[in-house]
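Since every read-out is calculated from the coordinates, none of them should be taken as a lab result. Only a predicted model underlies this, so the values are computations on that prediction, with no experimental measurement involved. Cβ atoms are built from the backbone, for glycine too; each structure is taken alone.
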Structure P
Amino acid sequence: MSTIKKIGIIGAGQMGSGIAHVCAQAGYEVVISDISPEILQKSVAAISKNMDRQVQKGKLTEADKTAAIARISTGSDLSVFHDADLVVEAATENEALKREIFKKLVPNLKPEALIATNTSSISITRLAASTDRPSKFMGMHFMNPVPVMQLVELIRGIATDEATFSAIAELTANIGKTAAVAEDFPAFIVNRILLPMINEAVYTLYEGVGGVQAIDTALKLGANHPMGPLELADFIGLDTCLAVMQVLYEGLADSKYRPCPLLVKYVEAGWVGRKVGRGFYDYSKNPPVPTR
């Protein structure tokens, strides 16, 4: 298998931008694709701004930042991936959307290209089946924010071959991340543990055991968590939290994973967290104030 030199990223949101950031900084040529040219412009601007912070902190030189940005290109058509060695999908956590993306992606790839998905919960085996190369497909679940978080979960599908796994594991090390290998079960390791905790925190609020600030303070000071569970839910996105809980509930058929009705209500209201300015906290205030 040829060495990975050029990496494609599908999706220019927070996760896609973060993945592009660390890959370009590590010396890889990167091309980002998104249906919105405006989002692509914002993505590159965000990457540049985040690298500026690294320069200010002495973690990156100005010359290295300039070189990294120069290695990033963008495009709104999947044909930009025609010469990519690996394409990482970082679209919304929606299985139907991801499967549709992969079907459209495949005709634009060279035969030997690898595909990775940044899904945080969905079956790698099912997603791989929507491509023409299940043996060259696997999960590469980055944590948010990507430039800061050290972990990448690596997940094989049932058909993933050893050469693909080895190439992705090598890439993970090359971009300065630490791999945790997970089996292809719903939500893998991190979200299998983390999201039920967040869901239980929402139940605690729903049942009136404690208020938003009391719940977050209790976990920050009582369990030494850097963020409270409701604050973290807002950071992740309540829509993403709900999607993962639905995967767990449906995939494992266990009532303990039932999404809290209050979480469902917030998502239905469009109050999905920091990205829209309102979730369990109202971010139009400084400091943010609880919405319940």
Structure Q
Amino acid sequence: MTSRLVARGLTLAYEDRTVVDGLDLAIPDGEVTVIVGPNACGKSTTLRALGRLLKPKGGAVLLDGRDLASIPTKKIAQSVGLLPQTPVAPEAITVADLVSRGRQPHQAWWRQWSEEDERAVTDAMARTDVTDLADRPVDELSGGQRQRVWIAMALAQETDLLLLDEPTTYLDIAHQVEVLDLVRRLNRARGRTVALVLHDLNQAARYADHLVAMKAGRVVAEGPPSRIVTADLVHEVFGLDAVVIPDPVTGSPLVVPGAPWSGDVTTSAEGAAASGEDDSERRAMAGH
């Protein structure tokens, strides 16, 4: 497996709180990698470090064998595109203007806006279904619309490596599928390497070529979903009892949670307590 983007002995912290400690991770070239895990396990923090939004406390992130810290920011932006979890748009900026900012890494004082830039922006907006919103201010859009606009900006950057932190946030199920299908098309048709964080384990198993399961700042398992997604893994990582069956559409692992609480059955402990209370009440009444 070849990898242009690699973490070696990566330790990440927020002030004195260590979130990731000694992590080794390689993002396989030409594949879709999905990172999953429970809340606060370090998956989004790891993705931020891979995109140089977070400086490591220890270890390093390497791009083409070079420490990210030693590479100029503009050079990184020409190779790695990153959509963080909660991006903030400048006030009153329009959709078209925001998407156009994805082209900044490819421009210089002697080379301003070009036909290639126009093509990239038009294509990105069409792929994310935001063309009709081009003249609308971003801050007037719904959460789902804004998310699609941010994804369009990341696509317009046209990098070989694309990092997406929970790109389906705020989207209804139809647009979630559209975005993940788009990720798959970018990978298959254009050869882009994509790494993304998802909350939905079934979506991750369906779309990932390479799945990384994290817990408490470490990698518990990684590999093809068909090999690593098991009932034991789901219990270890998420603390959930589940059955794993083949997805009837794709054949990928499908996690089915155990039976939900119904409220119809009294536990033995509750039954015994209730019985004891009844007996005590009857004895008290008999004494009177």
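Suppose you compute helix-only ellipticity at 222 nm (-39500 (n - 2.57) for each DSSP H run of 4 or more, over all residues; to 500) for every structure in P, Q: which one lands on -14000? The structure behind it is P. Determine which structure produced the value 19.3, 57 for Rg and Dmax of the Cα atoms in Å, calculated from the coordinates; the candidates are P, Q. This value belongs to structure P.
For which of the structures P, Q does the calculation of mean count of other Cβ atoms within 10 Å over residues 18-25 return 25.8? Considering all the candidates, the number was obtained from P. Taking relative contact order in percent (Cα under 8 Å, 6 or more apart) as the measure, the highest value among P, Q is held by Q.
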